[in-house]
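Next up, some structures in structure tokens.
Since every read-out is calculated from the coordinates, none of them should be taken as a lab result. These numbers come from a predicted model, not from an experiment. Cβ atoms are built from the backbone, for glycine too; each structure is taken alone.
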Structure I
Amino acid sequence: MNYNYYIADVFTKKVFNGAQVAVFPKADGLSKEQMTLVARELNLTETVFLFKNADIENDLQMKIFSPAGEIDVAGHPVIAAAYILANCGYLDLNNKDHTQVNLHQNKASIQANVSCTNGQANFVQYSRTVSPIVDYFTPTETELASFLGIDAAYIDNKKYSARLVSCGIPYLVVPTFYHETIRDAKFNLAAWSQSIAPQTAAEEILLVSPKTPAQDSDFAVRLLGPNIGLHEDPPVGSAIPTLAAFLCSFDHMQKGTYTFAVERGDEKVRRSVLNMEMDHKGEDTLTIRVGGEAVKASEGTMFIPEL
């Protein structure tokens, strides 16, 4: 059977930038095995399959797959799915400036708000409430520097410090003084294995710098780790709640609502800009809102045989 699909570049205004996400807006009839094979065929970080709830307007079940298998919760697919639904005729916009779409992932139901101008979606934002866990037990700066391939002097231990933060997925968050440090870092598996890092349960490191060369971003981030290729710079949407919880864990961050723009990559490596709002109330839960733009990069039809 033939299925229409689209590829959206997410968290960017420019095609061939941001994160690539494939979206199948009408995936009814596809099995998990078929979706797994399709994701492998496209070989993108994330492929989204949408199933409409016939009884509720703008309400869909969302299945997310990477080439390695199904993903329970992710951020980039929400932006991609809502954008494609709105701009390709699958979402009833009702001539409104703002339209809500409900997307039900395996472990989270997310309400996305689509902002439109002249009937075209130009910004998508979704909200999540998380219960962060912050642990101060981390490797020493010498160990951190050894498996990140950076100078220990560039690790920020003044305004920030390394912490283990989990909002469902544990990340080792390492702050640096300079944007260049993030871009130059190279993960060293042997040094990682010899450090105490594997004992922290974190499988990925989130490098963070409050200095960026761009005027439209406040923080630069990058993911590294034993399951990430040496030259890869993967999407960071799933780590944004972790970044928000990390920032809120410091005493100098006063209570209130904050808005930040977060940069991933650079002009040479599919740059993304994610908009993050967080309501810091000093409570056990933290509400964040993640938003961004997207562009349609391509569309096509795939013949998916029965198995």
Structure II
Amino acid sequence: MTTTSRRALWEGAAASYLGGIAWLAQITAFPYFLFPELGALAHDILTRPRGTWARAPLLLIITPLLTAAVGTYVARHWAYGPVAVLLIVAVAVLVIRALHSPIAPAISAGLLPLALGEKSWWYPPAILLGTGLLATIAFVRLRWLSPVPTPESAANTLDDILERPPRDWSWVAFYLVFLTVGATVSELLDWHFLLYPPLVVIGFEMFAHTRVCPWADRPLTLPVACASTAAIGLTIVAHFGTGPLAAAAATLCGIGVLRLLKLHAPPAVAVGLLPFVIERPDFRFPIAVAAGTSLLVAAFLLWRGLSSSAPVQRKS
């Protein structure tokens, strides 16, 4: 089997996994089992069994669980606004730094309940189930099923560097400024998904790993990718509901958009799954995604210009 065929097979497996989680969310009537960042996590872990995320199953379980608990607590005690957003993100980043965890999508797990107004303490266990199953798959595949590492799959690729905890934190102040502006505008417009949760992860990776982050190398393509996956996810939910086949289709369409644009940005797959957890999503969602992503790109380009930090050209 060729490398391309093998990758396509595991991308199908990732879509099937999301479909299974969507089925669980459907029969329990609790949509948050389908944590949107599972799309990015499943895609990377199943297509790169020796990647950084796949080799950290315990942190894959612990990190999102802790940030989800923090996010739930804040959502229960604070209204949406810059203070609540900054508190969640700051604690999530501290958790990642304290644990030396590579699981940056955990930041999204913390912000999601605030963005959705979800205050149930069932939310953290729902996150735990999805990430726990994925961690189990990653552990089993890594230990018994994955092939012997090749130079392409060894843990020294740009993907692995991107997923590792950052070593330089000089960018944090500017990142927090972006979050403050985004949360303030979101609050004033009552448009919470202007600062949609995966965007915080996308921004974290852009600022923390500028020299290797693939979408930092092509920032102007990012709003197109995220708005496209958002529109596709919304269309699928509007016409086919939130069942297993719909979730699998949204995942595959997200992967297809990234291939069409030749952009390696797994968090964009998560954006297409957000309509599955938003109550009555409408046309404003992809518009908010496009606006929020454009705001991030503008902030990033300003910071990069001020810091004179140019990303390394990434080979396709």
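Which of I, II yields 1.00 for FRET efficiency 1/(1 + (r/R0)^6) of positions 22 and 134 (r between Cβ atoms, R0 = 35 Å, to 0.05), as computed? Derived from II, not from the others. One of I, II was used to compute mean count of other Cβ atoms within 10 Å over residues 30-37, and the result was 24.5. Which label is that? Structure of origin is II. To test your reading of the models, identify which of I, II gives 136 for volume of the Cα convex hull per residue in Å³ when calculated. Source structure for this number: I. For which of the structures I, II does the calculation of distance in nm of label points 7 Å out along Cα→Cβ at positions 46 and 94 return 2.6? Working through the options, I get structure I. Between structures I, II, the greatest calculated value of FRET efficiency 1/(1 + (r/R0)^6) of positions 14 and 54 (r between Cβ atoms, R0 = 25 Å, to 0.05) is seen in II. Structures I, II were shown, and distance in nm of label points 7 Å out along Cα→Cβ at positions 6 and 118 at 1.8 was computed from I. Can you spot which of I, II the value -4500 was calculated from, given it is helix-only ellipticity at 222 nm (-39500 (n - 2.57) for each DSSP H run of 4 or more, over all residues; to 500)? Only structure I yields this read-out.
Largest in mean projected area of the Cα convex hull in nm², for residues 198-253 alone among the labelled structures I, II is structure I. I have 17.2 for mean count of other Cβ atoms within 10 Å over residues 38-45, calculated from one of the structures I, II. Which structure is it? The structure behind it is I.
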